[in-house]
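Listed after this line are the structures, all set down as structure tokens.
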Structure I
């Protein structure tokens, strides 16, 4: 293995619900693998979401902002847990996550969906439909409806309530995420499907025109366009047709969660949110307050997010591959958390699943590079 001496600063944000449990496992594996590849890590922690609201009165405290701005990468657990009657969106837990993304300008959210052979039976779709699926959703993350202005609620002269959200994109915002998607496709199977609603939305017309123009910089990559409703249908009809799916913020949020079903559980899907500097790594799942503290959460999406950290922030694809292989071995040995359990499988909790992955990681380290 190559020896790396650079020190990386990581901020860990356990967050809410099951976040602290899955992040605890993720941090153990992060430290172990970093040690194996001679990486020096400085790990700090911060508050976000409901936990930050309860302790600081705001979902994204200034202290947390300072830490993440000074970090090479951020590992996040989960954010959520709005309480009944909370209508101020600026003081909801999820506002902390939106602020985190915006503060680091994390414009490209990468959500890979790769079906492991040992989990084809966990999907509600037939194995012959999902087996072999290996796709990547590239979602624009800091524009569109979630951030557009004007927004808000008001009472009209007639006494009705009126709510407004604005979908807005600039060519610059579309160009940079499109370039990221085409660059990633060039390293994969060289196919991009850009998803929009250009038949009814002016924003989507600009999106499509801009993506077509950027594609000229990547002549080796094939480009097709799909309307979002058709793409939603195609994902469950024939997911293997997709390589890279490029889309805007709202559509990407919905489609990537739909794609989670292909893998059998949203607890299996990692993500990386990248900008021009910092990076955020987090499982796609939410805070799942109903199982928080019960050692039942699936930590594998967090571990796969750690693998993405090694690939994109540390530039160590070999380490990422090794961790992904260890996870696959653990599943092949039949270990399962509740969400992916099957008849005859070995049911384990959050912490125990982490132990099993560390066992398989040690086996792979001892056997050398593959």
Structure II
């Protein structure tokens, strides 16, 4: 028996003044949170269309998950006009929340990741950029201190690449010179990130965490790990998404669209060429982190669905590092040492981890959306 689910159902029924409710599983994620949907008759007595009301019940065991950041940010952003779930009721001691339902229509599905649709990308990414610019203008929620995206966190994230992908997944032993090269390269990326304008950062702002709502606007989820960090971070999360690849000229067009919007809002003291370099370096930092976490999800947690995303993610790192002379040695290391081993590992993965569609879907549901969250980085998952 699922005792937590039963207790959640009793709590939801009490909140809604019902004798009982039926909860259906929506998803879990890479943390210990779980989400359930319940459908009720419309509360609007004047509605004769027999429409129903759908809500989401969230189970976040308090001994394993601190939901205070989610609550603080959700309440603040909702009041300020960001389309996040509305908190209908909560009991933080029990770890239960009742939320409005943003639906199941992920932006990623609309974009067709296997064959990216440029027209759809233009339509929705311009919306997403407008929302992102609005988020970056917000102050931190009242009575909640946003953690800084500081040197320690940036370095800890990048260390996931040599620790989990290079060493544990690929089995490479790096010599002192290679370790020094990585340390120097990571330091360059860190310094560029910290030198950028620091704003409110969602931290996982990409097509798996943006929902297409009934009116065709976009809703925002999985924002509980927001920090104060580099202005380019969320933009690169979206435009250089680990799950979908866009042509470079289209990425540059959207990047410039953001830069223009940012320039209209604030006094930007750098030209577009410098902003684009900041964007590229930030992408390298994020993709180093992501590649390491994808490897760890498989090796440590038995979640293999993200193995297929590693080659795409590493390809970003290789391609972008080639553009900058100061990263030439790092680029050579990737090409000579990492990519050949990665190709062999991918061939083995294809043979070992070909699961049924249901198994793959289960992996993706279990790790949905938060495979790059701070809970994983802190070793909580």
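No lab work stands behind these numbers, since they all come straight from the coordinates. As the structure is a computational prediction, the values presented were derived from the model and not from experiment. Cβ atoms are built from the backbone, for glycine too; each structure is taken alone.
So the values come out like this:
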quantity	calculated
Structure responsible for 2.3, with distance in nm of label points 7 Å out along Cα→Cβ at positions 105 and 129 calculated and labels I, II on offer	II
Ranking I, II by Rg/Rh (Cα atoms, Kirkwood Rh), for residues 145-248 alone, the structure that comes out highest	I
Which of I, II yields 3.5 [distance in nm of label points 7 Å out along Cα→Cβ at positions 113 and 329, calculated]	II
Source structure (of I, II) for Cα Rg over 2.2 N^0.38 Å, for residues 81-192 alone, computed value 1.57	II
At a computed -14500 (helix-only ellipticity at 222 nm (-39500 (n - 2.57) for each DSSP H run of 4 or more, over all residues; to 500)), which of I, II	II
Structure with the greatest value (metric distance in nm of label points 7 Å out along Cα→Cβ at positions 241 and 281, set I, II)	I
